Structure formats: structure tokens, C-alpha cells
Structure I
Amino acid sequence: MREAHAAAQQALRVNPQAHEAVLVMAAIAIEHGNAPGAVKLCHLLRDTGHDSCWLAVLEARVALLMQDQERARERAIAALQIGTDDPQIANQLGVVLSRGGWHEQAVAPFETAAAGEPANPDMRYNLAVALQFSGDLTRAEQQFRTLIELKPDHAKGWLALAQLAKQPDEDWQDRLEALFQQERDPDARLTVGHALARLGEDKEEWDASLAWLDRAKQAKRAAVRHDRSSAEAIADAAITSAREALIAPKPEGDERPLFIVGMPRSGTTLVERILSSHPKVRSLGELSDFAILLKQHLRTPGPLVLEAALIDAATDADIGAVGRAYLERAAALGGDAPRFIDKMPFNAFFVPAILRALRGARVICLRRSPFDVLFANYRQLFATGFSYYSYAYDFGDTAHFVAQFERMADAYAQTLPTGRFLPIRYEDVIADQRGQTERLLQFCGLEWDDACMRFHENAQPVATASSVQVRSPIYTSSLEKWRRYDEGSQRAITELGKYGITP
């Protein structure tokens, strides 16, 4: 990178109008996290009248660096309209489109990238993921298989393929076990172990699958060191906020925002798909905007967004400006839809603040058997770069976190106004799809539409761990799944029993 920077500087000495050199320097600034420097260089190019796909991509990337999701999406779409044949720029464009939730639009630039550099495994992986999120599962599996042929030790590719393939190849177990033994990187070892656990589930070897998860998470668990006291403090703050915050009992004003919250893997995506199948509802995916805007407005110390201090500060502060800023961003994505959904699960901890800042908003909170949620979260490989999911590297920590959520959700159900907060059980949706769909639509102020019963035909992209499951009609095989484990079920009873939670 030093050589590239030096070459760019030399090019500018020779020709002060060398736009490519300025673009290189802006890209280097972004890689180093130097947002002000990158912004200055991008503005310099704009002032000269330069416009290109790469410049728009860099502007989108620096906006992401500055946590300005709205600007990032706008510049990413501008870059898409300009277009590019350069595989590296196309790949960057696909990444920023994906981060903005534009997964269908990301497919084309990722295809350009993979076609331009067919032996590049990372570009192949990005294309496969975009296809999966967009619902093209057959092509996604083909791309993941090609990826593994290109790079047999690609851990993320193996996990994605193990989760997606309907019929694993006979040699996968041996190849993955060998890879697990030779891998020393904690993240790669974690990923390969999750792939082996998935193969165990496919063979209904439940406790063996759980054992692979324990082995896979060991190194990462030691490095992360989840703080249970912090999780308890966050839940305590949310409970206090729900009891003390002044919240309008009925929606007032702009009623477009619908929030779906809950523990990950609790059915939030299923309910999102049911509601977004309604012609008057559009899903915006999982937005981090509300919490980030709240953090920026209240300026609590420290870098964390999910923290007790922020929830406490929002309880009685004037946060109307946060609601207005959020509506401006969300409305740009929601277009003219009478209702739009934000399905960020961990917005659950900010529900009182959401209901105060957005007086017309409604919140749907998913509840599911804490035993099934425990296993579903422990089985899931979340993004390793986010501290939100630090609990998921230890079975006991996961049980503790689930218990904190249960305690908070119970308090919400007892405290928050029923006209704006709806707790709904995943098991009830499975058992009575029609009745619970009617209940959901009534709560949202929407008339009945048969399309909600055919949610699996919904063509909107899904960028969550449920991207495969929600392409199928309702099924019951996920109910009481925790009981399939012998030793594991006893572990769950012991761990959740510490917090008074029983089967």
C-alpha cells in the first residue's frame, strides 16, 4: 500500500490533473480508516468536475465509515447507474450495495467481478451470497461449489455450502475434519466447526453436532470474554425505561414505521415476510439507523451503541429529533409504501425509545421457546466483528443472555401500551397462521390480503440466517427442536434453570 501511495503522489507531481492517482489515495485513506482525508480527496475530485463509478463507490465507502447509511446507499445507487467493467471496482460496488440492503442490485456487479477475475475466491463468494439473499438458491449453490473447487480451504464457503446444499457430498465430512485439524486461525476454525456441526445435524447426530460447536467456539470464547454483567445492565435499563418513559398509548402522526424485534432466530424473519407480502408494506431489512442516530444525538461516552448508558439517557431526554432523522432516512428507502418494516432484532432493547421518538410507530416483539432460542443462537455463526453476539461463543453465556431477554420481554408485555406494542409467539404463528396473521394486520392497521398467507412466494431479498427457510411454506420441524438432543437438552435445562426458566 505504501508503494501505491508513493506512485500516486509521483503521478500527481507529473500531472496535477491525474484523477486516477487521487482516487488511489482516497481508497488508501479509507483502508486506513481516515474518513476526513478520504472526504477531502473526494471533494477535490468533485470540484474539478470529475465523475466516475469508482468515485461514487469511494464516496459510499467513506459514508459507511462515518456511519451515514443514507449517504452510502445514495452514492452506491449512483455508482450502479454509472456502471463499470473493472472487476475490483465492481466488487467494491457490490459490497456497498449489499451493506445498504440492495442485494438484488448487488448481483450484477458481483457477476462482473467474478467474470473479470474468475479465479478470485472472494469475488466468487460475494456473488454466491448475493444470489442466496436474492432467492436464487440453485445458482448460489453452484457458485459455492465452484468456490470450494477454487479454494478448498475457504471456511466461509464451506459453511455456506453445508447450510445450503440439500444433499452433502460423501467426502465432505473427511475434508472438513482434516481442514479443522490443520486450521489455526480462531475465526476460520470457528467457521469450519460450524460446517461440521451442520453435517452432524443433517445426519441427525444431534449431540455430536453440539460437540463440534463446543470445540469450534473454544478459542474464540477465550478471546472474546463475554461480560454477563453488561448484558444484565442493558436489560435492567430497558426494563426501567419501559416503566418510566412517557409513551403515547396509541399511534399518533406518521404511522408508517413498523418495527419487528426479538432474539435472533426467534421468528422475526417469518413475521417480516408475512407482513411484507401485503401490498401496502415494504421491508427495509435490518437497519442500524435508529440506534446510531440515538447515540449521535445523546453522545453517551464510549464507542458502544448497545449499552445501558444510552438506554438510560433516552428514557427522559428529548429525542424527537432522532425520530425525525430516522423517518427521513427510512422514508427514502420505503418510497410511497403506507407501512415499512425495520427488522433489526436488537432494536428490542430500544423499544421504549423507539415508541417515544416515533409517536406513530408500532413494535412487534417475537417470543419463542427459550430452549429453542438457546440452541438456535448457539448453532448460529453470527458476524464475528460485532460485540452484540459475544454471548454466542459459550453455551452458558447464551442461556444467560436468553434469560435476560426473557426478563425484559416479560416486563415490556406488562408495561408497554397494547396499542403500540404487540408480543407474538412464534409457536402460535406456526400453529395458527391465519389467526395470527389477522392479529398482526389488525395491529398494524391494515386490511386482510391473501398474499400474506403465501409469504414464501415473496420475491423481496432476505439477508438473514433464515434466507433459505422463508422461501418455503410454514413447517413445524423447528418446534421443540431442542428435545432432539439427549445430553444437550439436559445442559439446557440446567443452564436456563439457573434463571427460573423451565420446560
Structure II
Amino acid sequence: MRNTILFVLFLITVLCGVLVYFIPQTGTYILLSISGLLTIIAVFDSLQTKHSLLRSFPLVARLRWLFEEEREKIQQYFIEDNLNGTPINREKRSIVYQRAKLQKETIPFGTQHNVYAKGYEFVKHSLFPKDHHDVIGETIVFGSDKCSQKYESSIINISAMSFGSLSSNAIMALNQGAKMGNFAHNTGEGGISPYHLQGGDLIFQVGTGYFGAGKSIKGKRVFDEEIFKENAIRPEVKMIEIKLSQGAKPGHGGILPAKKNTQEIADIRKVEVGTQVDSPPSHSAFSNFDEMIAFIQKVRDLANGKPVGIKFCVGNNEEIKQMITAFANAKNYPDFIAVDGGEGGTGAAPLEFTNYIGTPLIEGLVFINKLLQEHQLKEQIKIIAAGKAVDAFDIVKYKALGADAIGMARSFMLSLGCIQARECNLDTCPVGVATQDDDLVKALVVEKKNIRVKNYHNKTIKAVKEVVAAMGKKSISDVHPSDVFRRKKEDEVVSLEEVYYPI
């Protein structure tokens, strides 16, 4: 095959040379130049020893790299249907785009879901539905009896995404949209940047790297009370979230690729520019539950009594039980627990951690909810659930299973214009959401996208109210596991109460 390709290219080059000889015009010279260049590349490919495929199929094998590079986009645009795309299918992505742009969001000709397939889920409507305008419960108050500055938040908020992971324009659009829609924006573990300070309410996340809350001492990241307090008492900061782990890579620590670590980000995080920034897998400020409780109270005091929570992906069940028991015994506890799903999210992560480590959200959420109820802590500790929530049904289901509020990351990225190119860790995001490339960042116009962030939030809240109203409920908080159903097999349907809360 190699000889055949080389022979054909050589023959084309000779013919172009003959053509130039008889018709010495610009066009023929261009043809000769192109054919000659392709022949030289093919000869080089056939002689190099690094790539076997190129050696066997010179020049032609380069098409493989092109198609491989564009595989995700080709699959989205030409191969996948509305329901089989991953991690978020086209139907779900479309509803985000439609709500963000205030476009028509109804669908014709019935559902494309197989309603008789195992795993299909639904809610049942009432013969006496309510008017959705009268449905309440779209906000929730965070703050236990240990907290002096309680915070009333929307039940839908922007989950943790750092400046560094996302672009400056993306962060600004998210924060401005949060301000317009009166909901909260989680900073992610990268600290508070100027782009977060657009007037929107902030949940200041403190990760194991203590960016914005600590410093490096002999190469070790440590918590610093003064640095933390300077950020925590900002009026924009409404709550503090101590991140123990995240669903994308539980037990691993955050990763900021070197390509995305610009001088500005390095200055904010107090790290070396152009290097990969790996957060430690665990906190240096505490190493057991008693120390954790003391640290939570210290953080709460430094933040002048603002709500303080912890975020983790559920791992070892016995450890989690011991932690909740420790909270109950100490009569001191966080004001909320953010439960992240092991299915991962926006963060870049090693394949094994994304695919095989951590409890999926539903099981994790139910487990935490049961433990808090068992220890009579549910009234004190609110639960935020984060894991691929996109539409109103997702939110109703998570609320039914014990969540008080929902954290959404990828959904809000989609509202900014994300096309799920899955290049977040390459610094090549084509729409300027997850990149630090200045030219690509400019593609995201803050003054247009902030409105879409607000629209998506508000329209989704309205959709949640409409679903709850159709169920005959007066409040979003009235939904229970017995209200959501799952097809167990073709001729058997059970409620989620029977699945997760059997008597």
C-alpha cells in the first residue's frame, strides 16, 4: 500500500509538471506545488519510524488524526440521536439552550422515551392540579442553630467551577446572571477572582489547596486565618463550603492543567505560572472528625457566623456514619452538606477516578438523608445535591429523595453556550467557556450570556413549579419519594420510596 500511494502521488506530480510545461499559468504552478508538497510529506511519512500506520499508509493515515480530533463533534452532529448522547444527551442540552434563549421549548408528536423500558421514571399527576403561580418553595434558608447569619437562597444554584477551569468571561457571565436571577454562584476551589465580584451572591469554596484561604509553606499548602477572613467577610460571600472531595475525582484533589495556568491565575492562587496545579488529596488543617468539627467552627467564627458546609462525594459508608455520629455527639455540625455524585462533573480527572471511584449521586444523597434523619439533624443540616441535574424532573426527583437545594454546573455551562465539545482540559474550548486562550475567550460575550444564565435559572424554576402543580402539591418541598415512580420491569412499577426507603 505504501508503494502504491507513493507511486500515485509521484505520477500526479509528473503530470502536473507536464501540464506546467505546456500551460505555464498560475493555476498549473499551484497544482504542481501542492502535488509536490504532498509527495514530499508522503515520502517523509514512509521513512519515519515513530508511527506504524503512517509508515504503511503515508499521507492517507493523517486523515485518522483529523477525524479523531473532530470525533466528538461528528458524533454529536451526525450520529447520536436525541437520547443516546453522553454525558448529557441532545434532548437535555436542547432544553437548556431553549430556556436560556427564551425559545419555544415544547415538543411535538409524543415522547421519544421508551416508557416501558426498565428504569423509566415518572411522576403521577393529580385530578385536581394547582395553579403553578401559587406554588411556593423555590427558596431555602441555610443556617443551623450554630449560625448567626442565615442565608435564603434559591433551590437552584451554580455549582463549583473555578476561575482557571472556566474563563474570565464565563465567570463574569455566571456571576452577573446569578445577580439578575437572585441565586448563588459557587466559586470553586480556585479562590475569589475579580470576575466573581460582579454583584452576585457567592458560595466561597475552600478546597484542599486553600487557594484564597491559605498559603504555601515549604511546598505545603496550609490554611491561613487572615487570608481566609479577608475573603470570607466580603459582603458578596454568603456561605462557605469546605470541599473534602468532588465527584469527578474523589480522593484525588483538584487538577488545573498547565496550559490553563496563566500569570493572572497563578497570581490569584499564589502558585508558579505555567505549571500543572494539583491540589492535595486531603486537608492539612484537620485529620480526624474532632479536628474537622473544630475547623468548621473556626471557619464559621472567622466568617462572622455565616453558614459553613462541607462538600464530598460519598465514599466509605462507615467513615460517613462515624462523621455524622460525631456531629451529633458534639452537638456541633456544618450548616449544609453538598453531596456530589461519583459520575463526575466539569473537573478534569483521571479516567479511573471518573469512571470507577465514588458513589453515584442518588445512592449518596439517599444515604446522607437517612443518616441525618436517624440522628435528628435534618432540620439543622441542609443537603445540596449535585449530579447532572438539567430539567425540572431531575430537580423534583432529587428534592423527593432528600435534597433541599440543587447545585448545577454543566447545565449552567450549557446556558453559556457550551456545545459539549469535551475539550475542557485542553484549553481549546471553541466557545470560550473552559479556556484561557484570549482569542477563544472573546467569543463569549458577557453582556449576552449573563441574560441566558438568568433565563435558564428562572425558566427552570417555573418548570419545577408547573410539574409540582400538576402533581397537586402546594409547595416544592411537599414532594416525597412516594411521588416518583420507576419501572422495575416491563409489568412492574414501584415508587422510589419502595426502592430507597423500604419499610
Structure III
Amino acid sequence: AHEFSTSGRNATGGVGVIPDIPGVETPTVDICLVSLSYTHPGQQDLVNTYIGLPLDAKDWNSRFLMHGGGAWYAGGESSILTPVLLGYASSSTDGGHGINASTTDWGLTSDGHTNWPALRDFSSLAISEAAVLGKMATRLYYGSGAEYSYWHGCSTGGRQGHAMAQDHPELFDGIVAGAPAISWDKFAPAGLWGPVLAQILDTQPPQCVVDAFTKAAVEECDGLDGVTDGIIAFPGRCNFKASSIIGQTINCIDPNGNVTITKDMAELISGLWEGPRSAEGQSLWYGFHHDSSLASMIGTSCSSTKNCTIAPFSVAKDWVNTFVARNPEFSIEGLTRQEYDRLFRQSVDRYTSLIGTSNTDLSKMKHAGTKMLAWHGMADQLVPTNGTIDYYERVTKLDADVADYYRLFLAPGVTHCGFGPGFDPAETVFDTMRAWVENGTVPDRLEGVAVAVGNSSATRTGNLCPYPQVFTYNEGDVNDAASFTCA
């Protein structure tokens, strides 16, 4: 038995916030912690699973909850703490590798081939097994099973949630999947597009220049929704061209100096907004909305305004080096567009079925009675929002009644897994899911919280809309939720 306490909301950034829910002060609770280590015969893997149970049955709310991971972190002991402190039984898994292990530590065999069992563990197998083990331990410990079982994750956790919905929906009554990094086979290599294109164009603009493009786009497109609040609510209407600010001079502080925007700089930014394209001009994956920060996709470090280097997005670099090139020392230096195309297609060809997590057949989930709420910030700077929209639309084509069990909410102005100037639903989405599962309250709206217009110390709320409805300003006080509607 151990005693833990925690409070507040985790805002670690990076790919995948491990969210506290619902973001309130939590008490100190005695916990029964069970640790299991096991291997799959013949696979030479080692998976660690952690199960947490409120020590006293009176502290258990008769429910089971798992938290998702982030980036290459499948989960671990720390992931069970917040659920248990809130009264849930919980479990988590390291997915077969520790939090500090690099992908080359576990992703390749000694002879340089893909370690398929290890990748399968991380992708979904260890997750489903942790759910089975956690629910089994819950039943054994309390003498009865959980009345309701939930998944709550974002980014990698959102992908894990979709994996459970696609393959093991019977394990959960409700799944919350934020900013899901699904289509991982495409999303991951797409993260190298910025540095590759910068190299092809031979331009490495300092971050102040990159930010200037984003700022100019927001200034032009902010008011298209009728409200000037730093949010591009209608990205499809934003026709801002990066080329429109060619020739402007940007006064940079770090590094110090003036930089004149060039045609190549504008082409680089346009390429990130558009998304990676093949040498023949075919779209490979989606780009980012105009108000998304591009710092992670083309993060630069400079000794002067004329001497900058671009660091690749770490998850994309790890993926390509370890699983596509299968060479820890692989570098994109000198990489041609044709070679990038080849790497991209190798990723898709090899890994779609294992970690793509993009199977649109959710009939198992429908028949299991499981509900899923997905949400995605429209200013996400790490996982392109349009990838999630694409998946939802493809599911809808297979089942016109998909909204009965699976709903997607888009959050204008919200960044990866929460925060930003927009209406952030991270603190309300889980309660919304519980109400849907336990009370039959269909989520026609999802409350988000944003900074008030004209008063940065206050907040305003807005009721986000289930896709394809659009969150739209109607008239009245912009800080009043009643001034917005779903159209």
C-alpha cells in the first residue's frame, strides 16, 4: 500500500499530454499498487503493467479508468495515480519499454531489423492486455467488477483510444480520444517535411520569421468569423498567401537583427500549410492550419540571423531513423524529394496495418455499445487536425449512423491537447463522456473555456459543435456563450 496525492492539470506539452481529469484538487488516498512483468512466449519482450486500486473499498467509485500515453510513452506507474486519487480503479503499461528508452533501444533487433513484437506491444497489444489485467484485478480485489470502464487519452493516447475502439471496444464503455495521432504511418514521416523542404529550398529562417507568417495570417483571417479574438474559427475561408509578405522586414530579437522575407521562405511556410507533396505534386498528408505554431515542425536555432539550423520534429526523426531507414545514424542531409517520397511510402507500406490505427470499420464498437468522443484543437501544432477530420468522414461513409456512438468535436484556436486562445474542452470532455455512457445524455455540445475578449484575467465559455456542424458567432456579447450557435 502506498499513499499519493496530486492536483491540477498536467501541461507537459510535447506529443501527448497525460491529462488529469477533471482538473480539480484531489485528496490523499491510500492505494493498492500491483506491478506485473511478463513476456509473450518466443517474442523476447518484457512488458510491465501497473494496477492501482483505492485501498479502502469505500473510496472506490465502482468504475475503471485508463489514461493514455504521449509520444513514445505508452504509459507507466505514474499514469494510474490521478485516476485512483479520483476514486477509480486503474491500470497502465509501459508498452514493453521504459520511459527513458530511445526507439533504437527497443525498435530494432540486434541484426538491424524491425522489432515487430516490441512495436506491436507499443501499438496496442500491451494496452488491451493492461485493460484485461486491470479489470481482472479490480474484480478480485473488490469482489465485483467495475460498473463502467473508460479510456481517456490525447495524442498517442488518442491513437491508443482509437486502437481500442477499432479492435477491443468490449473493454470500455466510453473512450475519450483527444488530438488522436492516428494514421501514424503517414503522420510520423510527414513531420519531417518541413526540414526536408527547407533543405531543398536552401532556406533556414529564424523562428521570429516563421512566427511572423503565422501572425500575419491570424491578423488577416481572425475576423472572418465576425469576432476579433486571435482565433481563426473558419480555416477553410482563410485564403492568406505567405507570398503576400515577401519583402517585408522582420525585426528579430533572438537572434538580434533584421531579416527580409524571401520567396523561398514564403514557399517553405506555404508547404507546411499545404502538407507534404510528392515529386509529382501528389498530396501525401495534411498540413497545418494558418494559426498553428510551426515551431516544432521547423524549429530553428541560430547564432545569427544568417546562420540558422533546423532541428527535425523528434517523433518524426525517431520514426524514420528507427523504423523506416532502420539506421539510428540516418540523416536527412542531402535528401532529395524523390528519396523523401520513397521513405514516406515505405512507412505506409510496412506499418499501416500495425500502427496506422486508421481502420474505418467500427462495427465491433457499434455492436459492443461503446461510445467514443474524439476532439481536436484546430490550432494543433503537432498533429494536423485535418487527419482526424478525414478519418471521421471516412467512417461516416461506411455508417451514416456513426453519431449514435462516435462523435468528433473541433475546438477553434486550441493547440495540441489543450491551451491556446481558443475554447479548450480538455477539462469538460470526460464528464461529458460519462454523462453519455451513464445517463444517456447525448453530447450535442461540448463546453470549452477560453480567455475573455478584452479581459485577459477572465474567461468565457463556448459550446462546441459535433462535426460536421460548425461553431459560429451569431450576434451579441462575444463573451457570452449564447452569442454562438452551431450551423
- [ ] Work out which structure the value -12000 belongs to, where helix-only ellipticity at 222 nm (-39500 (n - 2.57) for each DSSP H run of 4 or more, over all residues; to 500) was derived from one of I, II, III.
- [x] II
Open item on the list: Once distance in nm of label points 7 Å out along Cα→Cβ at positions 30 and 454 is calculated for all of I, II, III, which comes out largest?
Closed with: III
- [ ] Consider the structures I, II, III: one of them gives 20.1 for mean count of other Cβ atoms within 10 Å over residues 262-269 as calculated from the coordinates. Say which.
- [x] III
Task: Computed 18.0 for mean count of other Cβ atoms within 10 Å over residues 118-125 - originating structure among I, II, III - done: I
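All of the numbers you see were taken from the coordinates with simple rules; none came from a lab. Note that this is a predicted model, so its numbers are computed, not measured. Cβ atoms are built from the backbone, for glycine too; each structure is taken alone.
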